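*Asks:* Structures given as structure tokens follow.
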Structure I
Amino acid sequence: MKGERNEPSDAAAAPPVEPAPGVVAVTIVTWESARWLARCLDALAHQTLPPAEVVVLDNASCDRSATIAAGHGIVTQVLRQDSNLGFAAGQNRAIRATAAPWVLVLNPDAFLEPTFLERLLERARVLPRTGALCGKLLRAGDDGAPLAPVEIDSSGMIVTRAFRHLDRGSGEPDHGQYDTEEAVFGATGAGVLLSRAMLDDIAVEGEVFDERFFAYREDADLAWRAQLLGWDCLYVPRAVGYHVRRVLPERRRELPAAINRASVRNRFLMRIKNADAAVWWRCGWRGLARDVVVVGGCLAREWSSLGAFLDVARETPRALRWRQAIRVRRRRPAAEVAQWFR
């Protein structure tokens, strides 16, 4: 899905950035991630553009996650927490512990091909205000091995008129249908390269990811805020990685109740913070219809998620405060952001 305004006009002809060592930090938040972490770190150690810093924050895992991180030569710092802070707060702390001008936010169950970082950095100036770059993530099985036939996990984030955000191509066989370099709305938090300049610019109350989200939808919230503040996200299909995708809409009934409750809560908080009249005009009844489905599903069968609406009520004053902070700094016209919702 291409944007109508902020796709690169001639990506192939754009002058590449000369990649230099020491420009990328990698931040990984772990929780019971020992099964995949060593493979993730090994892939980082074999990058053709080695990261300058690799910070692993462990959210009080009961497995060997922190031990594996501490014993791996590529890791420069391990931050051990006494309790589970969640993905959002964990990433914020890890990012603050780094200094490189680019930060790769990476899941421990993601494994990158050796040229991943180099190919992203080569394209860092294609768009006028490139704040994020993402590659093509392919689906891996629970053992970390790529699926056969090859299946897409994410080729960038899309947003719909039903206020849903989805990984483009998720679950599709890879036939080269997403091999065009182009601007996208945003990227999954499983593996996205973010510029320090953008992170400093879009932070609200000192937070890059909204820590009240805890986990789930925080990457879409960040992408939406970045769009409002005039930052672009570029999809680079030549940068390839693999991801063990465990949370999918079609698996909702199998997921822990806490995950589903957070998903419902964050759907509404994200909209309170970011949606304006132009987006509402474009989405209209489709967004409201999806809300009816979400509320109805909670009332009919997912009773454990009903508490999400109390959470939204409690968090609305803070969300409105964030909304105001974003609005006074926004740079991109409302219509240009609304065009992404399709």
Structure II
Amino acid sequence: MEQAVQVKELRPPITHIGVIGWVKNNLFNGVFNSILTIVTLFLLWKVVPPFFRWALIDSAWHTTGQACRQAAGACWSIISMNYRFILFGFYPYEEQWRPLLAMLILFGLLFYSRDRSHWKKPLAYAWIIGLFTMGLLMKGGIFGLSSVESTQWGGLPLTLLLAVFGLTAAYPLGVILALGRRSQMHGVKALCILYIELIRGVPLISLLFMSSIIFPLFLPEGVTFNKILRAQVAIILFTSAYIAEVVRGGLQGMSRGQYEAAESIGLNYYLTMRLVILPQALKIVIPPTVSQLISAFKDTSLVVIIALFDLLKTTQSVLSNPEWMGFSREAYVFVAILYFLGCFSMSNYSRKLEKELSRGD
């Protein structure tokens, strides 16, 4: 019998595996990449340590504005000393637990809705009850809650109100407009095209100005609409036009065979769209749709130009205080972090949803 020869398993060189291998293959795999990596590391070395020292080591966290001017680093006291006004605006100080509770309810609903297995009728009822409760908390007037006019709403609750309600209403309206633009009824198609092209041809600022200044001029004397409601409608109309074009791209990407398959089993137009076409079309346009929704979420900050005290406006009001003038960097970094958290959450969830919906492909 031939003697079995055991061959020792040979592992790749250490320079081709692990961290060293990754660095060599991705950062130093050529002359140009090596130079670019060295230059980038040099710039980071020049920028990151000074920023770290300014933001954390030499910073002031809970002092007066006058004491902050003596500090060598950032003045985060502008946030710690004014966070309640930044977050809640002119909402009565002793009643600010109400918008806080309303936001917690909203975050709870959003977190619970992340799981697709919860997308059932009870969730719809929960949203209806939750939204009613949030409106009751914000407005008051019953159940022993003092009434608070909407003119006193501001800060983060107002930003979330404009964003959540705006995006929720704009998405189905955009789908309807996309279907109307592809309709065989020429009148409906012409109206949808006119609306989409008209809205997409003007900036959101112009719509906000029209809703705030021009629209009230056409109302009868003594009749008025809440400024927040007018801004909300402008955001919905603007966002829906862009969503419509994104959805239309998904509809155009569907093959004719899908329509013929639906016709072969006797489905009418409504069932064809609801059961066959839209589920596939909306899935393939998730990335551009979420991009539009993120853009719309950030565009809610434009209501500052019509004197609505959203998160950005309350921050600017704090900066107009002589005690805190000159600390705009710290204030805007704080606002940017809040907007980033909202946008990143939407983007992260869209990737998760897209991955779940693609498992059966």
Structure III
Amino acid sequence: MRRRRYLAAVAGGALPAVAGCASIEQPFSDDEQRHPLAGGTTAVRIENLSDTDHDVETNAWEALTFWEANDEEYAGFEVAFELAEEDPDIVIEYADDPSGCEAIEEYSERVMGCAPLLGPGTRPPDPIPIKVVAGARPYGEVRITTQHEIGHVLGLGHGDEPREIMSNQPEDRIPLYEVRIEILETVLDAQEQSSEATRLFSQGTDAWQNESFEAATEQFQDAYSAFSTAETLIGRSRDRVDVFEGHTRVETIDLVGVRGHLDSIEERMGLAVSFTAEMLLAARAAADDETETANDHLRTANEDIRAFNRIDPPTIRDVAVALGLIRGISRDDTVIDIDDEGI
């Protein structure tokens, strides 16, 4: 196939944009019905501006070869790609944020990528820019975004097939989407329970310091119940992750990352249940003037609190990203946190 070259789009105002892609309207005067990439070999350069650990060149090539194998079925014409450092027709840039995509409709920091929407008779920019947000997202989700943006360059919109790539609805593009949402919502429920437990535990320690041992007993009892509920919820989330094992598109979730985050949270929850139970027993013993027994439970509680604080907690954002739902959310709070080094 012969190599095709293109003139840059003439200046003259901002291009109209739709969600995730920018439409380009200038027609070729000599061939108004032909897609600019049809029938030629398109040179592609990969630029990695991301801190991702993924092999982005392999990721891009997998996305490109998907379209080579499925070009006529979905785009309606043949296309071929080759990687090239010099004089590229397309530049696929991987980055950690969507800066450069501000022209698209409904732009936000959660945009995963952008590319121009090219149709028959359009004059593309030279080179054609494709932006993909990589960062900490699962490898398979990054590849789907790359495929999605290449699809726009081939003339496909958000309503076109294959919907698992081109749709802008997450339930279409993300396999087992409902399960991922269920896991995240359960983690959020656990976070609410642990926040309440932390508040109650703090009240209990205040009462303990004031030697109001009966009041401390009540607060520690309620904190223990809330921490236990949170631990159960995290265990439920951890078990639910098993449904992804062996799934045909398991690469769209960071399975190791999700399990690691949930294991870390569950371990901290277990320690929180333990040190709260010890403080409950200490408060009961102190209320009965059993000083030695109370001090024994206090020492054990402090050991558990120190162990708890040695575990680096993931944030809700970490869990969401590993689930492949979104690049990140404005929830940097941890699922459980205790500030005290000891009582």
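*Asks:* To test your reading of the models, identify which of I, II, III gives -16000 for helix-only ellipticity at 222 nm (-39500 (n - 2.57) for each DSSP H run of 4 or more, over all residues; to 500) when calculated.
*Replies:* Label of the originating structure: III.
*Asks:* Tell me which structure, out of I, II, III, gives 19.0, 56 once Rg and Dmax of the Cα atoms in Å is calculated.
*Replies:* It traces back to I.
A short reminder: the numbers here are calculations on the coordinates, not readings from a lab. None of these values were measured; they are calculated from a predicted model.
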